[in-house]
Structure I
Amino acid sequence: MIPRLIAIAGPSCSGKTTLARHLAGHLPGGTLLLSLDSYYRDLAQLPLEQRHHFNFDEPAALDLTLLVGNLEGLTQSRAVDKPVYLFPAHVRASRPERVEPAPWIILEGLFALYWEQVRRLCHARIFVEAADALCLERRLARDTVERGRTRESILEQYTRQVRPMCQQYLLPTRAFADLVIDGAQPVELRAAPLLERLAGQG
């Protein structure tokens, strides 16, 4: 079968990754899961201190040309070289990862619905929404435990960068979604309407 691309967008910590992983385990025939985070631009040319203050919450932080090239290849049943992003240093690994196409390809990330060049390749366009307070609560829990950050630094970044960029660039992409899903619901309930819609199409 021709690979089908599902794009899942939404605010930070709205539940995109959880939904994507759940779908990957339930769609028939095999699934390739791609994170938009892999396509951040290589910042090796910048001093490390500047990299730490780089705005990763705007679309320009991502390499659209490479992303579209990879998606076009995968949706045409070709293997591609996906970049490997090293977050502590904000640079790409010297060697990419070779990935093979699958019947279903899921792209999840903040701006998965932002670019028309990506949207035109999609079989389904999903937006996961959640209240700002819930997203912030989840981000605080994630970043303190998984990334060793202080509560103060998380709140400062969220107020200065994450929230305003979300309002400016991300929330308007909700209009491009075929289906809007409540990220506050248990993942089984989130996934049910999409799985139902895709049933028999795989």
Structure II
Amino acid sequence: MSLILASQSPRRKQLLEWAEIDFTVIVKSTEENFPADLPIQEVPVFIAKEKALAVKKYIAEEYPEYAESNILAADTVVVLGDRIIGKPFDRIDAISTLQSLSGKRHSVITGVVLLSETKEVAFADITYVTFHPLTDEQIIFYVDKYKPYDKAGAYAIQEWIGVVGIKSIEGDFYNVMGLPVSRVVKALRENF
């Protein structure tokens, strides 16, 4: 089975490597927009599907040798209450985001789309994460040292903030890193 990872995420790449899955990274950028009335749980699946379809079209045009490959695309969102928290715009936004997550429980939803020439499998995986109350000093230290500007929710669970700041996790730890890899492996085995 030939697999294309439609993501530049180093974390998704690492997780697939840990699962000892052979894959090739091919990415085509998309806007990551979604309909305003789309239920929050469906947003990451919608965006993942847009990524998968963009890569499928790109492969057909530029990489015909991969035309029969399966495509894996994913998108992760952090949700606090009924609000999606995206990637921070800058340092101030990252600090503000972590202050809003401090001492609270939020959900991390990763939408996954597996696409072949004849089949599509799509699902969302949800993990609940609760932070201890974080001091401003901890938040500023983390943002200045780790610069989490490319991460939904302004943090990476596998970095310092996760080690010292996470009170509890309900669900798949790796989902918070960006890919519910065991569920992906199961879906690949059962469907492709």
Structure III
Amino acid sequence: MTFILLIVLALDSVDRYRIAPPMLPEAILAALVVVMIVAAITRSGRWHAIELGALWVTVALGVFYNTINLASVINRLVFGAVKPSTLFYTAVAIWINNVFSFTLAYWLLDGGGPDARRRGVQYPDFDFPATSEPQKVRPGWLPGLADYFFVGFTTATAFSPTEAQPLTPRAKLLMVAQSAISLTTIAVVAARAVNIIQ
């Protein structure tokens, strides 16, 4: 969480186009950290449910604002003038937010979430190679946040699944959405910024 907060602060320090109100990402992350700390301290089922709800709200807001920001930037490219450096940093911010938002979505979604996976999920949403080759990993291996970050990063980079294959329609649709946002960002926004700079 500290790593994500540092990236958010770094992105806020550069000149870029944005739709979200100033300091909204920091406020959301701060509220999320408070909820997670209270849930960890109290170990209350109610606070754990609030924590999961807050995480889903964070994902929804991240994807929503990212998509609207991308549409706004494309509109600027088509109908207005843009500053190359601002456009470039905006594309970087959209791509990073895309990776983090969908990483969290995959982690929360797969097999009903981390709690369900610990109890032993029969029908996961993603097929990790380690689950079909248990001799290559430690006993009781379960995918962690780093595994879902790898899925989110590679989907945003390669525009397709690389390691973990989606098994369910909801996982496939999420990967399609992430790939579409990433492809549009790189192909339209970032490429245009590079062309303007050259």
Exercise for review: Out of I, II, III, choose the structure whose coordinates give helix-only ellipticity at 222 nm (-39500 (n - 2.57) for each DSSP H run of 4 or more, over all residues; to 500) equal to -11500 when calculated.
Suggested key: II
**Study point:** Structure responsible for 9, 36, 33, 17, 4, 0, with P(r) over Cα pairs in 10 Å bins from 0, in percent calculated and labels I, II, III on offer
**Key:** II
Point to revise | Source structure (of I, II, III) for volume of the Cα convex hull per residue in Å³, for residues 32-111 alone, computed value 85 | key: I
Revision key, fill the gap. For FRET efficiency 1/(1 + (r/R0)^6) of positions 16 and 40 (r between Cβ atoms, R0 = 25 Å, to 0.05), structure among I, II, III ranking highest is I
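Read the figures in this text as sums done on the coordinates, not as results from a lab. As the structure is a computational prediction, the values presented were derived from the model and not from experiment. Cβ atoms are built from the backbone, for glycine too; each structure is taken alone.
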